[in-house]
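Structures incoming, each one as C-alpha cells.
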Structure P
Amino acid sequence: MTWRLLDGPAGALRTYATAADADAPPGSVLVLAHELPLIKNGAADTARTFPALADRLAEESGWRVVTAALRGAGGSEGDFSAEGWLEDLAFVMDHERDPTSRFSLAGFGLGGALALHLAAADQRVRSVACLGTPDDVSGYGADPEALLARCRYSGVVRTPGFPADPVAWAAQLSALQPLEDAERLGDRALLVLHGAADGEVPVAAGRALAEAAGAEAELRVVPGAGHWLRADPRVVATLIGWLERQR
C-alpha cells in the first residue's frame, strides 16, 4: 500500500488509488472521504487505515477506489478549512481524467457532509454513502475559537496565524447543509450507515438524512456500533453490497 503525492490545490496532497477490476462497470470510481480528527495530534493518523479499506472494497467490488488525506491531515500540506477540504475532494475527482468516469462518494462523519454537498452540485456523482454523518453541522462553527482550538489540538491546523479571520473560516461550514443536500440528490442513491451506539452523532441524524433523500435512500443502523465505523466488518460488508447494487 503506497501513497502517492499529487500537487494539490494547497500543496502536496497524499492520495491512494486502487486499480479497477476488468469486470467492473466502465469508469466506476469510489472516493472515500475521512472525518475531522478529534484527539490530540490525531491529524497524523487520519486516513492511515483508508488504503486497507480501499483495497478491501476494491477487491470485493471490482471498483477503483480512491482516497486522500485532505489538507492538514495525514501528511498532506495546508490547513483544514471546509472550503479547502471540498476543493481537495473535487481535485481528487478531477484527477481521474477518464471522461467516462462516474463517481460514488463515501464519507465518514464530516466527510459525509462534504460528500453530500459535492454530489448535490455535481452530476458525475451517481450515489453517496454517509457513515456517522451529522444532519446539521452548524454546531461545528458556532464557536470559531473553540473550533480553531480543537483543530490545533488535533493538528489539522498548524500554520501560525492561520486562519487570518477565524470567524469567516468557521462560517465556511455554513455552506454544508446535509438535509438540503440530501434532498437535492433527487433520484440518485443514498446509503446512510449509522452506529446504534454512536456517542458523537445521534442515530436520529441518520434517520433525518434518509428521510430528506426520500425513496432512493437506504438506512442501516448497526447494532452496538459507535461512531468509528470504518473498521467494523458489518459496515464494510454493507458498503460492498451497496456498491454491487450500483452496477
Structure Q
Amino acid sequence: MSTLVIHFVIGLAILSINLGAIAAEFNYLVISKYARPLQIEDQGQNHRGIITELVQEIFKGSVHTLNIHTYPFKRMIRNINQGMHPNWINYGTPAWGEPQGSNLSQVPILSIKHVFVTAQDSAFQFSSVEDLFGQRIILLLGFDYQGLDQYLEQDKIASQRVQSFEAAFGMLARKDRATVGFVDMEIRAKYNLASMGLAAKNYRLSDFSSTIANFELSLSMDPNMEPALSHFINQRLQQLIDEGFVEHLSNKYQ
C-alpha cells in the first residue's frame, strides 16, 4: 500500500472520529408518569432519574444540544415511528422489539427484574404464574408484559389496568377483593412505594422472573443516527460506567 493511500485511510479514520465533535442536536424522550425512577419529571419539568441524569451527564460539556421531550408512552412510540425526533434517545432491551430495542448501546446500564406485589397481610400467596389462573391482577395502562401477555390473551388471567402507581397501591391498601396483586419492575415498585410514603414492610414483593425474565436495560437510539454520533454516546457511557457514575445513580434511587 502506498504512502499516499495509507495517509488517506488514516485521514478518513480521524475524520470519522472527529465527526463526534461536530455539533449535533439530540432529542431525549421521557415517558411521563410511569418510568420513575428511570425517568422522573414534574408535568414535563424538573427532569431527573437514573436514565435522565445519565444522558444529561453524557452530553455535559459537549458541543451537542440535548432537547428533552415528555410524552405518554404510546404517544412517544408514535412520534418515533413518524420520524418526529431525529437523533432520539430513550431506553430499551432487545425483547421489546422496535423501536426501543432496535439500536441499543454497546453496554447495558441496569439489570431489571419484575416482582408480584401484594399486601403483607394478604391471604393470597404467589409462587408461580399458575397461582394467578382465574385471578385478576393489576397492571399499568398502555404497557405490554412479555411473558405474561400470553396468559392474558388466553383469558387464563384477567387484568385491571390503572393509570398510576397511586391507583395500583391504593387498590392493594384497600384490599380490593377483585384483584390479588400488582406486577411491576422491582426498581419502580420500591421507588414508588417510598415516594408515596408507604411502609415497605406492609407489602410483599415476590420474585416474578419465572414469568417475565430478567433483562439488561440499555440506552436505545435512533437507528438512523450517524455512526460517529452513536459512537460518541457509547464511548461516554462506557467512561461513566468505568468511573462508577452509573452505580452511583442506581444506588441513589434505590
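Data overview
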| item | result |
| --- | --- |
| For Cα extents along the principal axes in Å computed as 78, 36, 33, the structure of P, Q it came from | Q |
| Relative contact order in percent (Cα under 8 Å, 6 or more apart) derived as 27 - corresponding label from P, Q | Q |
| At a computed 1.00 (FRET efficiency 1/(1 + (r/R0)^6) of positions 126 and 150 (r between Cβ atoms, R0 = 35 Å, to 0.05)), which of P, Q | Q |
| When distance in nm of label points 7 Å out along Cα→Cβ at positions 182 and 230 is computed for each of P, Q, the largest belongs to | Q |
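No lab work stands behind these numbers, since they all come straight from the coordinates. Bear in mind that the values here come from a model prediction, so they are computed numbers and not experimental data. Cβ atoms are built from the backbone, for glycine too; each structure is taken alone.
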